[in-house]
1. Here Cα extents along the principal axes in Å, for residues 126-197 alone has been calculated and equals 58, 28, 17, so which of 1, 2, 3 was it run on?
2. Supply the structure label, taken from 1, 2, 3, corresponding to helix-only ellipticity at 222 nm (-39500 (n - 2.57) for each DSSP H run of 4 or more, over all residues; to 500) with the calculated value -10500.
3. Of the structures 1, 2, 3, report the one carrying the highest value of Rg/Rh (Cα atoms, Kirkwood Rh), for residues 158-309 alone.
4. Upon calculation of mean count of other Cβ atoms within 10 Å over residues 110-117 from the atomic coordinates, which of the structures 1, 2, 3 produces 26.9?
5. By the measure mean count of other Cβ atoms within 10 Å over residues 62-69, tell me the structure among 1, 2, 3 with the highest figure.
6. A value of 1.06 was computed for Rg/Rh (Cα atoms, Kirkwood Rh); which of 1, 2, 3 is the source structure?
Structure 1
Amino acid sequence: MLDRRTFARGAALTLVSVALRSNAERNGAPPRIGFLTPGANPREPAFWQGMRELGYVEDKGIVVIRRSAEGDLARLPDLAVQIAKERPDVIVAVTSAAAIAAKQATSTVPIVVVGSSDPIGTGLVGNLAHPTGNVTGTSTLTASAAGKLIELVRQLLPGAQRVAAFWDPVNAASQQLRLGETLIAAAKLGLLVRIIELRKAHDLDVAFAALDSERPDAVMATGDTFFLANAERVGQLGIAHRLPVFSSSRVLTEAGSLASYGPDQAALARRSAIYVQKILNGAKPSDLPIEQPTKFEVVVNARTAKSLGISLPQSILLRADRVIQ
């Protein structure tokens, strides 16, 4: 026999158990996850690793509705509509651009953004602690870190006076925020910044060739989708034209650029999987605060520095989280 308190505790546990079932599970169907990405991105494999660690494996308990813009961000809105029509339980959007497209496509399906550069500045949420609407997830804070990247330029190149900053206007929402922070930080350090617009991979060759005559002291390429997709080419061109390239992503540094300052994006992507799990278990996006990075990493490519004839200060070598030899 059960006394009243034991029965009450058992009933409460039963109610919690029921509340933690997703709509799909209540209907006896596997959870349906929409996955929207602008193209090849190192966050994608890290996210799915996080999902596997939580027990979610595609075609083995979950259905994934996958759409990729394959590097053409202009396709994202149509792809987001396609996913929304499939009525997933949650949409995972890699980068701010994908999340913006998903939010425009649906106001009811929960959206987990994997690494938004600035969730408030891009209009995804109104408050990080209490997200409004149907969007939550993780933030890379790369816009606010742009100033630190400029400082790294000055530390590695003490005599630097002029910097060329590449940007992709197709992803203007987050790129403009980064550029704004870059210009503010550069002005404080007395650096002049020339902004160069790039839209296609071929534009990289044209831009570097044009810089041969101008000879800026450094080139800045963000960790945006365009530059991630062309990371090796950026590194090759930087060395070929003897121009040190800085970015917010270690992916570019590993591919041959000189240095980077930014968050551990793979770790954030794995953390994003926890948001998906919570939503599938009944949580609302507005109940899940946007997670911000707690650790930023400095990565330096010593091989590239040697090729460019740059002597790396001991202070930077000691500070770096990784030095590529």
Structure 2
Amino acid sequence: MPPAESMEPSPDPWSTPGTTPGEPGTWPPSPGRAWTAWPRRPKDRIWLHVLLLVATALTTTIVGADQYYSFLTDFGARRVIVRSALPFLLGGLWYSLTILAILGAHEMGHYLACRYYRISASLPYFIPFPPLLFVTGTLGAVIRIRQPFGSKRQLFDVGVAGPFAGFLVALPALFVGLSLSNVARVPSNFVGFDLGEPLLYQFASRLLRGPIPDGYSVNLHPMAFAAWLGLLVTMLNLLPFWQLDGGHVSYAVFGRRSRIVSLATAAITIVLTFVSLSWSLWALLMVVILVVVGPSHPPIADENAALDPSRRWLAVAALAVFVVCFMPAPIQPLDLLHR
């Protein structure tokens, strides 16, 4: 039987130059010991991370300004005189700062878990997107993990840390944002986007806004829209497929059997395209991955080792977060009065 895994963080191969791979750093090496030089720890290009963050802040603020204007007009029913763009840009910060905080928390959850295990990883890269082409102003954020995971415990902790961290920021933002929102009559000629309502959103809306009369809808404050988008991001990342965060969790729990979960997830996603076309891109990406790479998660050395009870409960908690964030039809261009 392999020895039980230590609870101490794994040794950092870059911490001391010239150590034997997989062993704690000692310098100089003992006489007679084989020695292999490790490369220097890659350095983050701080300027690039800052540049992308500033660019994403700009695109999301522009999107937020448009959302703030729409919010003030109550679905276009009220007239708002625009004398200066500055008040609307400041109003756009409600959306911009909230979505940046949610995305940043998600990626920093991964990053700090990597740092704990001394796994080399980059700082978050925020991805801006032209506000005229995409209603969110961003395609999210990512980090680059430069080392393979050494154990299922590491894989699980790094995978689950991101969705949990992002969710913990999105949760209060949802309640605050809905408290700033209002219920307004939808004009008969209004055509817009019908946003999916996950269980958590339905609970918060019912608690803060009460029953919504026919012909009315919640006029989302920009902060509430950012929180809704945070729930969507959390749901998508927790899909138990391949190397998504949910795929890491699935592999840590089920080992090689997680390939069956990946195949089932892809099949269900394809079925969901008949419910909402907003699933089409995800379904296409999953099919491409299955054809090019296959459904199996990259193997970990201890893939047959069982997770400890505490992490199994965390896996159940991750499933619960996925359920309360799940939207069968995330976004559809529909007349809100005839949904």
Structure 3
Amino acid sequence: MLVDCHAHVIPPMLLAWLREHAAVVGARWEQRADGTEILSIGGRWPFPLKPVFSDLRAFLDEQAAAGVGCSLISPVPQLFLYDAEAVVAAEFAHLYNHAVVAWCRQAPGRLLGLATVPLQDPAQAATELAWAMGQGLSGAILGPGCAGRLLSDAMFTPFWEEADRLGAIVFLHPLLSTDPRLGRPQVPNIIGVPWETTVAAVDLIFGGILDRYPKVRILLAHGGGYLPYQLGRFEQGYAVWPQLRSQLQDRPHAYLRRFWYDTVLWRSEAIAFLRSVVGADRIVPGSDYPFDLSVWPPSAEVTDGVQTLLGSALTGHSEPSGEEPAPAGA
């Protein structure tokens, strides 16, 4: 069975919430000449709001037509709301996660889910992760940082401790780079997105997150950004610079083997090289569907990592706790 480990959804109740709270989160809708609706939050990263994002039946039909047996669905990164007030982000995250849980329950065996969490309030993010996984979700999707801090910052300790306790999947998905040098149209996406993944992944290595929280299964989007393709530079630095070695408990290649990587790379040569560096058991099919920049259907060249990443979730969803959703922000 082909499993797509990188797909995004926006259930309808989230769009209704955004329209009701548009002024609070800076949500804006525009229409192209062809009638396509464009959504942006806070004036950043506008994207076409395709009907399949929010139509469960259409999503499942497209999934089946592409030969995908199961999709690991996650919230879209534009809607993490990391720039919003923490209470607003917590309310929205809980609503989003409730909706993802509902979709997964309506399509058992065909959908697995990841949560979003209000990362600007790490204690609440930990609470939300525990609730979501108690309802059967497999973990959470995170951006590369929040509030100007990278993910190894001590601020995020409550989240990492809970994710480790639960053995959560943490899908590290980049946000657009704000580097002013990347000002040309779409360059923040083409170049900046994999760069943000690279920076965040290196931070997790040097910041000790992989060492302190070994039960967390960290999935890197878009083939791991640029990190796997510069392993030789990393290894040479490790060999010649004692001050680099002093920051690490293991060799560079061993750290790269602790991540999982999706196949949103478009080229077989890139996937083959990634496999030669990290091993087939650390690579999972991914599509980034239904964004424009997606690999659809996802590549089936490497599927070995699906079992090591998802484990028992593939053979049956974990039993939900049966508890009603906690009040948002509680």
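Values in this text are rule-based calculations from the coordinates and carry no lab data. Note that this is a predicted model, so its numbers are computed, not measured. Cβ atoms are built from the backbone, for glycine too; each structure is taken alone.
1. Details: 1: 47, 25, 16; 2: 58, 28, 17; 3: 43, 26, 15.
Matching structure: 2.
2. Answer for the origin of the read-out: 3.
3. 2
4. 3
5. That would be structure 2.
6. 1
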